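Multiple structures follow.
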Structure P
Amino acid sequence: MLQTLEFGSSDVYAPQGSGPVSLQSKRRTVALKNAKVEAINHYAGRAARLARQGEYPGFFGAQVTLVPVCGSALRREGSLWVPLLLAETMQRLGMAREVTALLGRIKAVPKSAAQKAENRPTVQDHYDTMQVDVLAPPPTNIVLIDDVVTRGATLLAAASRIAEAYPRAKIRAFAPIRTLSRQEILAFEVPCVGTIVPLGKSARRDP
């Protein structure tokens, strides 16, 4: 298992907050998770603007392969896949060379958002239920794309699987929204670059 994963994000989300900014962050997050076209375009465009301003050094460019993160369920043709929609929109905006859906589930896991913290799938659970397609020639600069990152267990497991298949590749992750639990927020447009590391059976995201 990887011991550290660099990630980027553009906005924050306060699921337990009740103030006006927290409530607005919830509405924006729901719109993205429901794959509203305006939300997909907004977050992809925001990432592109921030990248042009130097916010995510090395993350995006002509040599980058974007890999959408698989959901908790087995993939079905025609099913909603927000990370894929985000990745495709980001690629059309010139942020990457290609989008490749090389990561998938071989077994479903419980959806983390519907579980208490202690019952959420572990990093190992995610790792054991994912598989990676092997491409030739192999990609050398990979950025995982997800919609929302909380602790980072899914991203850490996905990156570890990809590192196993592509040991020479540089692997990073990007999720436009990161969760800030048990607090209020005064602003939701707060870009960052940080790290995800193992913590017990789960993961820790900083910031």
Structure Q
Amino acid sequence: MDRLIDEGTAKFLKKKFGNIEKNVRIIFHKGGKCEYCEEIGQIVKEISELSDKISYEIIPSERGPYITFEGHENIQYWGIPAMHEFRAFIETIEMIGKGVSLSLNVAKSISKINDGIEILIFVTPQCPYCSMAVITANKFAIFNKNIRVITIEAMEFPEWANQYCVMAVPKIVIRKNGKKIDEWEGMMPEQHFAKRIEEAYLGEM
């Protein structure tokens, strides 16, 4: 297979990953409905070649395909991280490698999540606002491992999208113990996003 990351992008990413301080291990769970498995495997391989801090592993799975990160299994990507979602994937790798910081108000909201919620984010590769929502949610998940973020490429997983009546993206669904406790369409500023999560979570206590 030809390289999927062009020379110019690879050069940019090498510089970007130069600031990574921690090791980042990408885990690709290969299996299930696997239309783009070869491409996903190639993407994570090429990314790992851009920094000695980044490595990858491909493991067989009955479910998938999805990507997660060693030590950050609460972050999952279901589907190929292409186009705008490639940006979100790259930013997530960098955040895991460097750590994240939140404003005082946002950190206060996110710190209140102490027994687990899920944020499902339905995306498409062509949607620029989707990547912003994913980056924000993944930042919360890195800060607080009681938050699980599952990014779902809606066209690759139509059965999942149909279950949550996805008509536009980004579509955000908040779940607690498998129960939907809030949902909305569209991206919102980080502070509002955090507050919405906090209110949905506290409303179920």
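Derivation of every value follows stated rules applied to the coordinates shown; laboratory data play no part. These numbers were taken from a predicted model, which means no experiment stands behind them. Cβ atoms are built from the backbone, for glycine too; each structure is taken alone.
Miscellaneous remarks
- Computed over structures P, Q, relative contact order in percent (Cα under 8 Å, 6 or more apart) reaches its largest value in P.
- Read-out distance in nm of label points 7 Å out along Cα→Cβ at positions 133 and 181, computed value 3.4, structure in P, Q: P
- Read-out log10 I(q)/I(0) by the Debye sum over Cα atoms at q = 0.13, 0.22, 0.26 Å⁻¹, for residues 77-140 alone, computed value -0.52, -1.08, -1.16, structure in P, Q: P
- With helix-only ellipticity at 222 nm (-39500 (n - 2.57) for each DSSP H run of 4 or more, over all residues; to 500) derived as -9000, matching label from P, Q: P
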